[in-house]
Structure 1
Amino acid sequence: MQKLGKESFTLLEAALYYILENAESNQADSVVQIFVDAVSKEDRGKIMTIANSLRQEGLEQGMQQGMQKGIYSVTSNMLDKGMDVLEISSITGLSAIEVVKIKSEKKSH
């Protein structure tokens, strides 16, 4: 594969971000390897930095989603036990409006 020049690297970098953000997680390593093979040795470190950064963002996003699901579950359980909305808000850190929203979602299901 022909190596890309400096002027093409910025476009390649943008493409890598886009592809890795939208690729299945099991394909990410293959995508990174294709990009590593397409750039000069001096730019390979940049590709790996991008890949590692996106992996870290994905992990953080997954953790955040897990925490939100956990808080939703705990809030739902507290509501089932008849706890007061303001008390639930104080314990979970959710606003009273968010707790009321969860309460109304539970009633609609």
Structure 2
Amino acid sequence: MKPSPVTAALIDALANESEATLDIALSKLPPDVKVERGHNRTRTLQVRMNDDEFADLEALALERGLPPSTVARSILVAALRPVGDFAAALDRIERDVQALRGRLVSA
């Protein structure tokens, strides 16, 4: 069954708006964040955290403009596969130090 012209136009408009919103969101991500679609990540890990730990994760995610799960995954992957590029590692450490300083000042 083919949608009516009005329904088809509404679907197209919503799809275009969705793509534009995604493009805006992706443009605000830090340059070191890699976004993949159709990735091969099919496994789920459930991690228990206390309220303080989760609040820290949420704060870091907010600073980075990312969801908490993305930040947690990036930290875990970085720990499992250390960076061979020392300049990139130093940049990451400097960002982490700046984030910690920001938290200390606001505390």
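State the single structure among 1, 2 that was used to calculate helix-only ellipticity at 222 nm (-39500 (n - 2.57) for each DSSP H run of 4 or more, over all residues; to 500), giving -22500. Checking each candidate, the match is 2.
When mean count of other Cβ atoms within 10 Å over residues 14-21 is worked out for each of 1, 2, structure 1 gives the greatest result. Once distance in nm of label points 7 Å out along Cα→Cβ at positions 62 and 78 is computed for every structure in 1, 2, the highest value turns out to be that of 1. From 1, 2, which structure was Rg/Rh (Cα atoms, Kirkwood Rh) = 1.11 calculated on? The value was obtained from structure 2.
Just so you know, all these numbers are worked out from the coordinates, no wet-lab data involved. This structure is a prediction, so every number in the text was calculated from the model and none was measured. Cβ atoms are built from the backbone, for glycine too; each structure is taken alone.
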